[in-house]
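Read through the structures below before going on.
What follows is calculated from the coordinates using simple rules that are stated; it is not laboratory data. From a predicted model like this one, the values you see are computed outputs, not experimental measurements. Cβ atoms are built from the backbone, for glycine too; each structure is taken alone.
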Structure I
Amino acid sequence: MTPFELYGTDALSTPTELITLGDLSFTLEAGALRHITYKSVEMLRGIAFLVRDRDWGTMMPSLTEISRDTAGCFRLETEAVYVGTATLTVRIVIEADTDGLTVRSSGQSDGVFETNRAGFTILHPADVAGCPAQISHSDGSTDMAPFPLLIEPWQPFMDITALTHERAGLRVSCDLSGDTFEMEDQRQWGDASFKTYNRPLALPWPYEIAAGIPLEQSVRLKWTEISVRPEPTVQQSVPNPHFPETAIVITAADADALTQAPSDLTVSAQRLLCHMDAALGGTEAQMRAFAGLQKAIPDIAYDLELICKFDGPVEAELISLRTQMDAAGFVPDSVLVCPSVDRQSTPPGSEWPDCPPLDEIHEASARVFSDTVRGGGMVSFFPELNRKRPPLEHLHFVSHNLCPIVHAADDLSVMETLQTLPHITRSARALMGDCEYRLGPSTIGMRQNPYGSRTIPNPNRQRVCMADDDPRHRAHFGAAYTLGVATAIAEAGIAIWTPAALYGPRGLTGPIVQVIAALSEHAGAPVHRAVIDEGIAELHVGSTKFMANLTPHERGGLTPYGWSRSPLAE
C-alpha cells in the first residue's frame with residue numbers, strides 16, 4: 001500500500017536510527033533519544049530538547065548534524081534552530097558508552113523569544129508505575145516514594161535534581177542540571193510515560209528568553225544491576241465486562257444535514273451524541289435541529305452534551321434551555337451538563353476561572369432534568385476531569401474524551417498511547433465510584449484544545465500535535481488505531497464509547513467506517529479477551545475475534561495497519 005493509503009498523507013514519517021553499544025541501545029529521532037534500553041529493560045522512554053509555543057504547540061526545529069564519533073563510544077553534536085518571535089539556536093551533544101549516557105544543551109536567542117517551555121524533557125515509561133523511587137532536591141534533601149499507580153491530578157514529584165528508580169533488576173539514576181525540574185503524570189493525557197520537565201508550571205507562561213542569555217542544561221543517565229524484585233500488580237478489569245454501545249457525535253448543523261440524508265449514518269451505532277453549545281447562541285435553533293433529526297430517525301438513542309454559559313443564575317439558564325428543548329419536542333435519553341469555561345484546562349499554579357460550584361450546577365440540573373439520566377465530567381480530557389471532579393451524588397454517569405496527539409504526533413507515539421488507556425480507565429473508575437462510565441469523542445484529531453486558544457491548523461496533512469484534522473483518521477492507520485482503542489478499553493466496563501464524529505475531519509469516512517460498523521454490532525456482548533502485545537491488538541468479544549496490526553510492518557499475518565474479523569473457535 002502507498003503512504004497515502006496507510007496514513008492519509010504523502011508526508012513521510014520521521015526517520016529513526018537504532019544505536020547499540022553492548023547491552024545499551026536507544027533510537028535517534030529528529031535529535032531526540034527514544035526507548036533507552038539496557039538488557040531489554042526500558043530505562044527511559046525518551047530524552048528530548050523541546051520548545052513549546054504560547055498555545056503549547058511543539059515547535060519543530062531545523063536540525064543540522066555537526067559531528068559524529070563512533071570510535072569506542074558514541075558522540076553526536078547537532079544544532080537545532082527554532083524560529084518564533086526570534087530565532088533560538090541550540091547545540092545538543094549526546095555522549096554514550098556502556099557505562100552511562102549524557103545529553104547536554106547550550107543555546108541562545110538573537111532576540112526576545114516567547115515560549116511556554118524550552119528545555120529537556122525526560123520520559124520514564126508508564127511501566128514504572130508503583131516502582132520505588134528516590135528524589136533528590138535542590139536543597140540537598142532526598143525523598144523516597146513510589147511512582148503513583150493511580151494517575152495523579154497534580155505533579156507527583158517537585159524540585160528534582162536527581163531521580164533514581166528500580167525496576168526489573170536495574171537501578172536507574174537520572175541527574176538533571178540547568179533549571180528547576182518537576183514531574184507530571186503524563187499518563188493522564190494518554191502518553192505512556194511520566195514526564196520530567198523544566199520551568200515549573202506555577203511560574204508565569206508564556207515567558208520570554210532575552211537575546212544573548214545562555215540556555216544550558218544537562219541530563220546524565222547511569223544504571224547498575226540489582227537483584228530482581230517483585231513488580232507491582234494492578235487489577236486492570238472489572239468483573240464480567242461487556243463491550244460498550246457505540247455513539248457518533250453530531251452538531252446541530254450535522255443534525256440538519258443528516259435529517260436530509262439519513263443514509264449518511266453508515267454504521268449501526270446505538271446512539272447519537274448531540275453536542276449543543278449555548279455559548280454560541282441560537283440555542284432554540286440547535287434544539288429544533290436535534291428534534292427534527294429525532295423525528296426523522298427515531299430508532300436510535302439521543303444523548304445531549306449541553307455546554308452552558310453559566311454567566312448568570314445557574315438554575316435560570318438550565319430552566320430556559322429545558323423550556324426550549326421541550327418546545328422543540330426534543331427528548332434526549334440523557335443530558336450531560338458542562339460549564340463552558342471548563343473546556344479550558346487549569347494547570348497547576350493557575351487561577352481557576354469564574355464558574356459556579358459544580359455542586360450548585362448539578363443540584364440544579366437534578367431538579368431541571370429530574371426525569372432524565374444525568375451526567376457530568378468533562379467534554380475535554382481526563383486531566384481536566386481528574387483536576388475538577390464532579391459531585392457523584394447528583395449524577396448517573398461520568399464522561400471524558402480521549403486524544404492521542406496532545407504532546408507527540410508521530411506514528412509510534414500515537415500507537416503507544418494505547419498502552420496508557422488501562423491506566424486512565426482504572427484511575428477514572430477510582431474517582432467516579434458506582435457511576436456509569438462513558439467515553440466521549442475519542443479520535444486522533446482534537447475537536448477542541450483545552451491547552452491553548454485554538455486547535456492547530458494542519459492544511460498540509462502533516463503529523464501535528466493538537467491538530468483538529470489528522471489525516472491518519474481517514475486511512476488504514478486510523479482503522480487500526482480505533483480497533484486498538486476498543487481493545488484497550490474493552491475490560492474497563494465502559495457503557496458507551498464515541499469513536500468518531502458523523503461529518504468533518506474526524507467523521508465517518510475511510511477504512512475506519514468498516515471497523516466501527518463491525519464493532520458496533522457487538523454492543524453488550526461479553527468480552528473474553530482484550531490484549532495488546534508486540535504490536536498486535538487482539539479482542540475476543542461475543543463469538544468474534546478481532547485483530548489489528550498496530551505497526552507499519554507485516555505482523556501476525558496482517559498487512560501494515562491491517563485488521564481482521566473471524567469467528568471464535570468453539
Structure II
Amino acid sequence: MSLIQQIKEVTAKALSEAFSVSMPAEEISVNQTKPEFEGDYTIVLFALVKQLKKSPDQLGKELGDILVAKNESLFTSYNIIKGFLNLTVNDSYFTAFLNKQYADGKALRPQVEEQRIMVEYSSPNTNKPLHLGHLRNNFLGWSVAEILKANGHDVMKTCVVNDRGIHICKSMVGWQLFGNGQTPESTGIKGDHLVGDFYVRFSNELKKETQELIEQGQAKEEAERNAPIMQKTQQMLVDWEAGKPDVMELWKTMNGWVYEGFDITYKTIGSDFDKTYYESNTYLLGRVFVEKGLQKGVFYKKDDGSVWIDLTEEGLDEKLVLRKDGTSVYITQDLGLADQKYEEFHYDKSIYVIGDEQNYHMKVLKLILKKLGMPYADAIHHLSYGMVELPSGRMKSREGTVVDADDLVAEMIKEAEKKTAEKSKVDEFSHDELQELYSMIALGALKFFLLKVDPKKKMVFNPEESIDFHGFTGPFIQYTHARIKSILRKEPVDATTSIEAGKLLPLEKELLLLLEQYPDVTKQAGLEYNPSAIANYIYSVAQTYNTFYTAHSVLKAENEEKKQLRLRLCQLTATVIRDAMHHLGIKVPERM
C-alpha cells in the first residue's frame with residue numbers, strides 16, 4: 001500500500017473512532033505538502049469542517065494529535081495552516097522503503113483489478129509514408145499500452161491499415177501515368193516513399209488539369225470532378241471493387257512496397273502490434289449492422305435507397321450509414337470492425353488513438369452502437385489527441401510539405417551526434433556503440449518531446465529544443481541515468497550492510513518521497529491514458545536527483561552507513577528512471 005493510501009486509511013480510522021464520522025478513505029483529500037511549508041503530506045480539512053462543526057484549526061489539532069499519537073512509526077509531527085493539516089512522515093518509513101525496494105523495480109507496481117484492453121493506434125494509409133503526426137500517434141498508443149500493462153492489465157496492441165479507397169487509387173494512377181515501371185529496387189527509394197511521391201505527382205497533375213477546366217468556365221468543384229486524372233481514378237476504384245485482375249495486381253504490388261517501408265520505420269521507432277487489421281478485409285463487415293438497425297427502427301431508408309440514422313435528439317445530426325448504391329461509408333465499416341474486435345478479444349475497454357479531428361465521428365460510432373444495444377458500446381474510448389505542427393505551421397501531405405518520419409529520425413540522429421560530441425568523451429566508445437547511443441538519444445528526445453505534452457493539447461515540435469541535455473527533455477533524463485550508473489560502476493551497493501533508521505537530510509528525503517510515489521503515478525497515468533503524467537514525474541525525479549547529487553557526495557559520504565544509503569538511493573533512482581522511460585518507449589544508456 002502506498003504512503004498516500006496509508007495516510008487516507010489511518011485518517012478514516014481516526015475520524016470513525018474519535019468523531020464517529022464514517023468517511024471512505026478514497027474521499028479523503030491528501031496532497032504532497034507545498035515546499036514553502038513544513039511537512040511531507042497534507043490532509044485537506046475543509047470537507048470535514050462543516051460536518052463536524054469545528055473550526056479548521058480545532059479540527060486540525062485534534063486530528064493531528066490522534067494521528068501522531070496512534071501512528072508513531074508513520075508520523076513524527078504536524079502543523080496546521082489555514083485548513084490544511086501538514087504531516088511530517090517518520091524517516092524510518094523511508095529508510096525501510098529504501099531497503100525493501102532499491103534493487104527491484106518490478107516491485108514498484110500499482111495494485112488494480114485486471115481488465116482486457118485493446119489499444120488501436122497508427123492507422124496509416126498505404127498511399128504515403130509515416131509522418132510526424134503518425135509519430136505522435138504511434139508513441140502515444142504504444143506508451144498507453146505499456147502503461148496499462150504495468151498496471152496489470154491484459155493488453156492487445158492493434159493497427160488498422162487503410163489500404164483501399166480513392167486515396168490509394170490516386171497513388172496507383174500517379175504511378176501508371178508517371179512511373180515508367182519504377183520500383184523501389186530500380187530507384188533505390190524506400191517503398192512507402194516511392195508510392196508517396198506518386199501521390200504528390202497525382203495531386204500536382206490534378207491541380208493543373210482542374211485549373212485548365214476552371215479557365216474554360218467550369219466551377220472549381222465541377223472542374224476537380226471532371227479532370228481527366230480524377231475520372232481515371234474513379235474508374236480505378238470501380239474496377240478495384242469489381243476485382244479487375246490487373247487493378248488488383250497493381251494494388252497488391254504497390255501496397256507490398258508500402259508495407260516493407262512501414263516495417264522498416266516501425267522497427268526503427270520501436271512500434272509494434274499484436275494484430276493488424278486491413279480495411280480491405282473489414283470494409284464490408286458493417287452491412288449486417290445496417291440490416292439489424294433497419295429491423296430495430298434505429299436506421300431509416302430514404303426514397304433513393306440510402307440508409308440513415310437521426311441523431312438530432314442527441315445534439316448531432318442525420319448520419320449516412322449506407323449509400324444509395326449499397327456501398328459502405330467509414331462509419332459502417334467501423335461498426336463492423338468494432339464487433340469483430342470484440343468477438344476476437346472480448347475486451348473490457350477498446351481505446352482508439354485517433355486525432356481530435358475525428359471527435360464527431362467517434363461520438364457517432366459509440367452512439368450508434370448504444371442504440372443497436374451492443375454490449376461493448378460503453379467500452380469504447382476515444383483517446384483524442386491534438387495535432388502536431390511545426391514552427392512554420394501545419395503540414396499538408398498532398399502538397400508534399402509533410403515532415404517524413406524517416407527523414408525526421410535521421411535528422412535527429414545527426415543532431416544527437418553533434419550534441420553528444422559537445423557533451424561527452426566519445427573516444428571511449430566503439431563505432432557501433434556510438435551509433436547505438438546516437439539513435440537512443442535521438443529517439444529518446446523525439447518520443448519524450450511528443451509525449452510530455454497532455455495528449456489533448458495541440459503542440460509545436462521543435463527538433464533542436466527536444467535534444468537539449470539540460471532542459472525538460474529525454475536526453476537530460478538519459479544523461480542522469482548514465483551519471484548514476486557511472487557512480488554504481490565505481491562502487492556497487494553493499495547488500496550486506498544494514499541501513500538503520502536514521503535522520504535523513506532534506507534532499508535525501510525529498511528524493512525518497514518522490515520515488516515512493518511511482519506506483520501511484522503509474523496508476524494515475526493508466527486511469528487517464530496519459531503518458532505525460534509519467535514524463536512530468538520522471539523529469540521531477542531526475543531534477544531532484546541532480547540537485548541531491550550536487551549537494552551531497554555519494555562515494556565520499558560522511559560515513560559508511562550514509563554512503564550505503566546514498567548508493568541505495570542511486571540504485572533505486574536508476575531503476576525508476578529506466579522503468580518509467582520504458583513506459584514511454586525510451587531506452588536509457590549505461591554511459592554517455
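Looking at structures I, II, which one was helix-only ellipticity at 222 nm (-39500 (n - 2.57) for each DSSP H run of 4 or more, over all residues; to 500) calculated from, given that it came out as -5000? Each step should come with its number before you reach the end.
Details: I: -5000; II: -18000.
Traced to structure I.
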If relative contact order in percent (Cα under 8 Å, 6 or more apart) is calculated for I, II, the one returning 13 is structure I
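With distance in nm of label points 7 Å out along Cα→Cβ at positions 13 and 477 coming out at 0.8, pick the structure among I, II it was computed from. Present the calculation step by step, with values, prior to reporting the outcome.
Working: I: 0.8; II: 3.6.
Label of the source structure: I.
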Kindly point out which one of I, II the value 0.30 was derived from, the read-out being FRET efficiency 1/(1 + (r/R0)^6) of positions 365 and 509 (r between Cβ atoms, R0 = 30 Å, to 0.05). I
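Hey, distance in nm of label points 7 Å out along Cα→Cβ at positions 45 and 93 derived from one of I, II reads 1.9; which structure? The partial results should precede the final answer.
Details: I: 3.0; II: 1.9.
For distance in nm of label points 7 Å out along Cα→Cβ at positions 45 and 93, the value 1.9 is produced by structure II.
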Hey, mean count of other Cβ atoms within 10 Å over residues 461-468 derived from one of I, II reads 21.2; which structure? I
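Kindly point out which one of I, II the value 75, 59, 45 was derived from, the read-out being Cα extents along the principal axes in Å.
Source structure for this number: I.
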